[in-house]
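Next up, some structures in C-alpha cells.
Every number in this text was worked out from the coordinates using simple rules, so none of it is lab data. What you see is a predicted model; the values in this text were computed from it and never measured. Cβ atoms are built from the backbone, for glycine too; each structure is taken alone.
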Structure P
Amino acid sequence: MKNNLKIKETESFVLQYDSSLEQFIEKSLEIANEKLPTIENLFNCNRNEIGKIKASFFTNREDFVSYIQSITNGHTPPAWASGCFYNNEIQPLLDIYSPQKMEYKTHTLTHEYTHLVIDKQIYQKYNIQRIRWFDESFANYLDGSQDSYSAETIKILCDRLKNLSEFDLNILNDINKTVTDSYNGYDMFILVGRYIFENNLENEILDDFSKSADLVEKRGKTILADALEYLKEKYSL
C-alpha cells in the first residue's frame with residue numbers, strides 16, 4: 001500500500017488508499033454524494049459545520065491493526081472489527097477477495113459521516129453519552145446499505161432474532177456485548193433502523209433528545225420487540 005498510496009480530497013472527505021482501490025473509492029463517493037443531503041437535512045446541519053472526515057483504507061488486517069496501534073498508543077481493535085473510527089479518522093478494512101463485502105463497504109464513508117453528524121448534533125449538543133442502538137440504527141439505514149435488501153434477507157435476520165424479542169438494546173452500549181456467540185447486534189440495528197424509518201419515527205426520536213435522553217433509552221428497552229412485530233406482520237412471518 002505504501003508504494004501506491006493515493007490521497008483524494010473532496011468537500012467532505014480526505015481519503016488515503018492504495019491506487020488499486022480507485023474504482024471502490026469512486027463508488028463510495030457516489031453513494032455519499034447521493035445520501036449526504038438527506039442526512040444533513042434530517043439533522044439540520046451542513047458540511048461546513050461537520051468538517052471533513054479523514055479515512056485510511058486497508059486491504060489486510062496486519063496493516064489495519066498496526067496503523068490503529070500507531071495512532072492510539074497501542075490500542076488493538078476487537079478481533080471482529082472490520083472498520084474503526086479512532087482519532088477522528090475512519091479506518092476501514094476491506095476484503096478485496098469478496099465482491100459482496102467490498103460492495104457493502106462502499107457505504108462506509110456515508111455510514112461514518114452519519115455517526116459524526118449524530119455526535120455533533122445530538123451527543124455534543126445535549127451533552128449526553130452515546131446510545132449505540134440509536135446511532136447505529138440510524139447510520140445503518142441512512143448509509144444506503146439496506147436499499148437493495150430483499151424480503152428474504154429481512155426474513156433471515158428476523159429469524160435469527162426471533163428469540164430475543166425482549167432484548168434491551170441499551171445493553172449494546174458495551175462494545176464487548178455488541179457481537180457475541182448468541183447474537184449479532186448489527187442484525188438488530190438493521191431491523192430497528194428499517195422499523196424506525198418505514199414508520200416515520202425518526203423525527204419523533206430526535207425530538208426525544210431535546211426533552212431527555214432517558215426517553216430514548218426507554219425506547220431501547222422495547223424497540224427490538226416493536227421492530228420484530230412490525231416486520232413479522234409486513235412479511236407474514
Structure Q
Amino acid sequence: MKNDMKKASDPCIKVEGLKKTFVNGTVTVEVLKGLDFTIAPGEFVSIMGPSGSGKSTLLYLLGALDTPTAGTVQMNGRNLHSMRGREKSRLRRTELGFVFQFYNLVPNLTVEENILLPIILDGKPLKMYKERLDELLRIIDMEDHRKHTPRKLSGGQQQRVAVARALIFDPGVLLLDEPTGNLDSKNSESLMRLVADINKTFGTTIVQVTHSDTFSTWGDRILHLEDGMFSD
C-alpha cells in the first residue's frame with residue numbers, strides 16, 4: 001500500500017468555522033457551533049463525546065456525506081463542499097474509507113466480494129486488485145474465510161471485513177464512526193489494534209468517533225466534543 005499525501009508540514013484536514021444547524025419546523029438546533037482544527041497527515045485522532053454531542057455529524061462533514069451550514073472542510077487543500085457531485089462521489093469512493101458501527105456487509109456476497117465491492121461499483125477490472133485483496137485478507141487475518149458469507153462470521157470478523165473494504169482503494173484517510181459499538185471488549189481491542197497497526201504501517205490518517213474512554217486513547221490525540229464545541 002502507498003499513501004499519496006502532501007508534504008508532512010501541510011495539514012491533511014483543515015476545518016475552519018464549521019457550523020451545522022438543523023431546522024425542524026420552528027425549532028432550530030445548533031449541532032456544531034464553529035469548530036476550528038487541523039489533522040496532520042498520518043495522524044490518528046479520536047473525537048470523543050457523549051451521545052448528542054455532534055461527533056457523528058462532524059464525521060459526516062469530514063467525509064463529505066453532509067454539507068455544513070457555515071465554514072469549510074479542506075482535505076489536502078481542497079474544499080470538500082465546493083466540489084461538484086461527481087467529484088465528491090469519486091473522492092468518497094477512492095480517497096476516503098468509511099467504517100461504521102453497523103458493518104453494512106452485503107449478506108449474499110462472500111468476504112472477498114464484499115471487500116471488492118467498491119471496485120465493482122467503480123467499474124474497475126477486478127484482476128488489477130488481486131494482490132491488494134490478498135494483502136488485505138492477510139492483514140485482517142481472514143485468508144481462510146474469503147469464500148464465507150457474513151452469516152458465517154462473528155461480529156468482530158465482520159467488522160474486520162468492513163475495514164478491509166474501506167481500504168481496498170488505499171485511501172489516504174480512514175473515518176470510523178463508533179467502530180467498536182457492536183463488539184464485545186475482546187473483539188473491540190482486537191479491532192483497535194488492527195486500526196492502530198494500519199495507521200503505523202501505512203501512514204493512513206485516521207479519525208475515529210467514539211464515546212469510549214478506553215478506545216479513544218488508541219489515537220495520537222483526543223478532541224473532546226460537547227454540545228457542539230470542543231472542551232479542554
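Laid out as a table, the results:
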{"item": "Which of P, Q leads on FRET efficiency 1/(1 + (r/R0)^6) of positions 30 and 214 (r between Cβ atoms, R0 = 41 Å, to 0.05), largest value", "result": "Q"}
{"item": "Top of P, Q by relative contact order in percent (Cα under 8 Å, 6 or more apart), largest first", "result": "Q"}
{"item": "helix-only ellipticity at 222 nm (-39500 (n - 2.57) for each DSSP H run of 4 or more, over all residues; to 500) derived as -15500 - corresponding label from P, Q", "result": "P"}
{"item": "For 15.1 (Kirkwood radius over Cα pairs in Å, for residues 54-157 alone, calculated) the corresponding structure among P, Q", "result": "P"}
{"item": "Of the structures P, Q, the one that 1.3 was derived from, the read-out being distance in nm of label points 7 Å out along Cα→Cβ at positions 150 and 190", "result": "P"}
{"item": "Among P, Q, structure where mean count of other Cβ atoms within 10 Å over residues 86-93 as derived comes to 14.4", "result": "Q"}
